[in-house]
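Below you'll find a set of structures to go through.
Read the figures in this text as sums done on the coordinates, not as results from a lab. These numbers come from a predicted model, not from an experiment. Cβ atoms are built from the backbone, for glycine too; each structure is taken alone.
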Structure 1
Amino acid sequence: MRLIFHGPPGVGKGTQAGRISLEENINHISSGDLLRVAVDAKTEIGLKAKKYIENGLLVPDELIVNIVADKINSAECEKGFILDGFPRNLSQARVLDSTLEKAGKKIDRVFSFTASEEVIITRISGRRICKSCGAHYHEIFSSPLKENTCDKCGSELFQRKDDYPETIKVRLKVYKEQTETLIDYYNKKGILVEINCNGDKKEIQENILAGLQSMSEGKRDME
């Protein structure tokens, strides 16, 4: 099972990808996480990507395509994967299709996540991270017991630059300009499922599982 979770930043696709990967026992690949590891490790790719990430801009294709391609071709993705945050434009999508085709594989389903701009800004701008242990919090949904202080180690919390409201608006603008064309691309392939993410996490997960169930039923009908 090879899936893509597609949608704007802050829509909740990463949370759902984590849940579904456990449910279906397949690898969750977050392009954002792969890049952040590279940034923290100060690799050549990481240093180049950092200036784009901090300004809410998409990382250029040449920096992200190779790192994702290596991951999906690894042994840990043999049973399948969920791509979260990749591809982000038609160029990346075509490279992905070509990479999989060479291995006799293809994307089975693309889940397109949507939510209002107000919901997205609230979700992202409220995120806080511990400076010491990296624990994650949210001012509204999972606030620490003591304001701006980590429950686990007592260190100060901080807000990432790309989580500032003004940066979020740039990220959403870039998404609309460069990424929404993928909806039409995958819709024409007949593998797109739209998921409304304005509701709660349980409702969203149920809709995804229903989409997976319809995919399984479709495969049985073809056999």
Structure 2
Amino acid sequence: MAAEDHQQGHRQRLRERLLRGGEGALADYELLEMVLFLSQLRGDTKPLAKELLKKFGSLSGVFGASLENLQALKGFGETSAAIFKMIRVIGTRLAQEEIRTKSILSDREQLVRYCRLRIEDATVEQFHVFFLDIKLQLIVDEIHRKGTIDQAVVYPREIIKQALHYGASHLLLAHNHPSGDCTPSRADIDLTRYLMEAGEKLGIQVQDHLIISATGYVSLREGGVLTPAP
């Protein structure tokens, strides 16, 4: 009973620190401990919380991990998976609500954070397309393709077809590099230029193409691949 009492006391102390403290009241592993409290009503969740951070590198890495990879860890069951998925979905929807209220390009850092939330498994390459209206506000964003660790096959004709379907005037492209190196490949550059040329004929402008990793991003517009919008 002594060990059980100690764990309950530890949980209560974390709750009090969270409620009374500011944003930095708890360390990352302590926040994960508290999330795990919801699925593990008894016992010490600290070891699993620290193992999650060790394996996936950061909070964003943990919540961006696939459910399959999460559940491969001992002690991480279906209930924990559902709770982590719920938190991720809530975070994504809150971020989407924020970017819908203004031009999507007005806050680049917020946009990058949203893209990272949308990438559900950072271990494979995913290609996203943001379809924008004449005011550069979001109509819809879609995962165009998921691929392997270093490639996602993209179909430009499908992207243009969807843009016409949504009545989009602008496109924003984004994909991740699981390796962490955001340097654009020759294929990334060629694809962007091809979509620019195809879209221009139909009055659809490619605003930017972002390449994202867990630690940084590269804008092809800032890199000179796209010419400035008129």
When FRET efficiency 1/(1 + (r/R0)^6) of positions 168 and 192 (r between Cβ atoms, R0 = 25 Å, to 0.05) is compared over structures 1, 2, which one is greatest? 2
For the read-out P(r) over Cα pairs in 5 Å bins from 0, in percent, a value of 1, 6, 13, 16, 16, 14, 10, 8, 7, 5, 3, 1, 1, 0, 0 was computed from one structure; give its label from 1, 2. 2
Among 1, 2, which structure scores highest (criterion: mean count of other Cβ atoms within 10 Å over residues 80-87): 1
Kindly point out which one of 1, 2 the value 13 was derived from, the read-out being relative contact order in percent (Cα under 8 Å, 6 or more apart). 2
If you rank structures 1, 2 by distance in nm of label points 7 Å out along Cα→Cβ at positions 88 and 104, the highest one is 1
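Comparing distance in nm of label points 7 Å out along Cα→Cβ at positions 40 and 56 across structures 1, 2, which is largest? Can you show the working numbers first?
On the way: 1: 2.5; 2: 1.4.
When distance in nm of label points 7 Å out along Cα→Cβ at positions 40 and 56 is calculated for 1, 2, structure 1 comes out on top.
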